[in-house]
Structure I
């Protein structure tokens, strides 16, 4: 029978206590997480460990943040940390865990995965050393905006305490906004926010193209659309309102805005967005 041992990583919750994080994999998401953490204040830059099989991505990180520890040895990084974060390709997870789990002390370390499509049950199976002990385990789904401390991150947990969950929320709230959810919502959260950042960027690209057609230079069109998107998000946050309420404020009978909205809907705007979200939740 498996036994759960709650690791004590949550007793270290500040620079003073030297909370250490290891990121296994320095690709798009692993590198983005490392950059975001290094810009924050909860984890000291010197307490961030990043491993990757090849050196160019590690060298790029080191050139930006000289105090980050980089290595090509996954086991070295994992052994040093209080929280070990997996940021490798899905087909590499089992292999990497077999490699590093002998070097992880489940009584003091937690393991988190940023790997899309990997569930807690499968992660638990791969973590099992056959000794009846398992660590606090997390699924963490951010988006690439974590590098600029503006991600929307979803967290699901197993075998963790409320104190540990709150610490993870503190860490990832500093990198944007974080939400603790049931595992059943991870796929929807991935679609809405992790995949969703690409959908938002696709809208920006489309609006830029429209702006160029209307006479603006591409760079100016991008700046205009980006600021408009910021303004829309700021209005919703400031007023805590529904988007449709804010739309009503800028539409008048027979006006340009309602004509534009109707043309977008006639072309399938809302339907296309919802269908894209549905498609990206399918496994």
Structure II
């Protein structure tokens, strides 16, 4: 069962890109994320209680989990949602964030002491090339400056949150850690709404369906699997699967949204799959 976790993660995480646009079209991005992680926190609280896990933890562990949540749920998701909401082309935003495995592999050596082999670097390079083929290199698009800045912040945040989570992953049971990460994310976005934006949410049917999908399948499903993979594997190998997300999202958009799928997309998917296989198998 554990061996198929990366596949399940890719499918669930990729599906989030399909439901992000309907959410930001019907709400302030920070209000939507505060709403999302309020219910995610309740869910992990109930799961922890029913599983008889202690939610009373040391101050050190509390601060560590809150920092992880602020980085991942706050700066990363907030940056991506905000950039798309102000007109950042989704493809370019995804392309920038796709640099995360490269940045993580550069930093995990000096920070975590992980050794990345030449074979793994070859796989990472192929993965990135495949992602570029799928997403395109549409630099002619009009890119809002704030959107670019927020996407770069999101890239830095998800990189450091992955490395940070690897350092603290053994300190708490996963549901308890996820609970306090969700609280950190909720508090971050709540403060963003109070000081920098407006608490606007249009509770339309489209919003509720998209939000339900992101709460249950993405936050409870994909994120929990990601934390498990980071805990069990090296950070460098774990993040390599992110290269498959653009290709999988394109396939899902073709299946469910009737979007076009080109030969270049399929070639990119094949190259990325080979790259991820090499990166995750290499020593």
Structure III
């Protein structure tokens, strides 16, 4: 555990007060890589920290930024880390939050994970909202706004990161597919740590330089991952792979949870309510 090494990538627009969303309440037990996605060099304006790495490269959106980070790390042979986190510039967190998040991930041997979202966050997917009483909770995938990957998963996904500028299809389809292919499938939301998303989601109606909208980007990534996984399995899925295809690759990307899935969850909702009442009776 003490030898665990991680790198946390934080993005910055090069214009606003640098790293203003981070509370420096304790020394980081990880290395920082700051990405100035304006493409201009503003390194001298960083006063709170001296990052281990600094990249000034123009990026259109999160997928583009992640691909640029992967390329930078490969070109500079920066491979001596166990985890990499990719945190947006509108995520409020403290250094102690990240230290704890990485500690729990190493303890639980997670391959892909994120902190839970505070209830007053802007969000699209309710399943990532903080749940009281949970340490970690298994998940099919984690969001692109602040994912953490084992270096093995990140490097395996690297050659395909240039297929999405928005990055939205990367989180829900590409990373889970890569995890299946390399056998690193332990994914979770860490509810023991919360982060706050402070800005409304704003990629929906954008048209990127590849002439695709966010939703087209997602659909193309889904189709690519279906084909790649089918070829990997040589067209024959075992029981676990069949479940993965059904629950991830064949599931239409939507914001929130579809009605039919909500209806299926009604029995579980009553079971969880019963657990809450039992827990409350002991207080």
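Readers should treat all values here as calculations from the given coordinates under stated rules, not as data from a laboratory. In this text the structure is predicted, and so the values were computed from the model without any measurement. Cβ atoms are built from the backbone, for glycine too; each structure is taken alone.
Each of the structures I, II, III was assessed by distance in nm of label points 7 Å out along Cα→Cβ at positions 60 and 244; the largest value belongs to I. Tell me which structure, out of I, II, III, gives 19 once relative contact order in percent (Cα under 8 Å, 6 or more apart) is calculated. Derived from the structure labelled III.
Computing helix-only ellipticity at 222 nm (-39500 (n - 2.57) for each DSSP H run of 4 or more, over all residues; to 500) across structures I, II, III gives -23500 for structure II.
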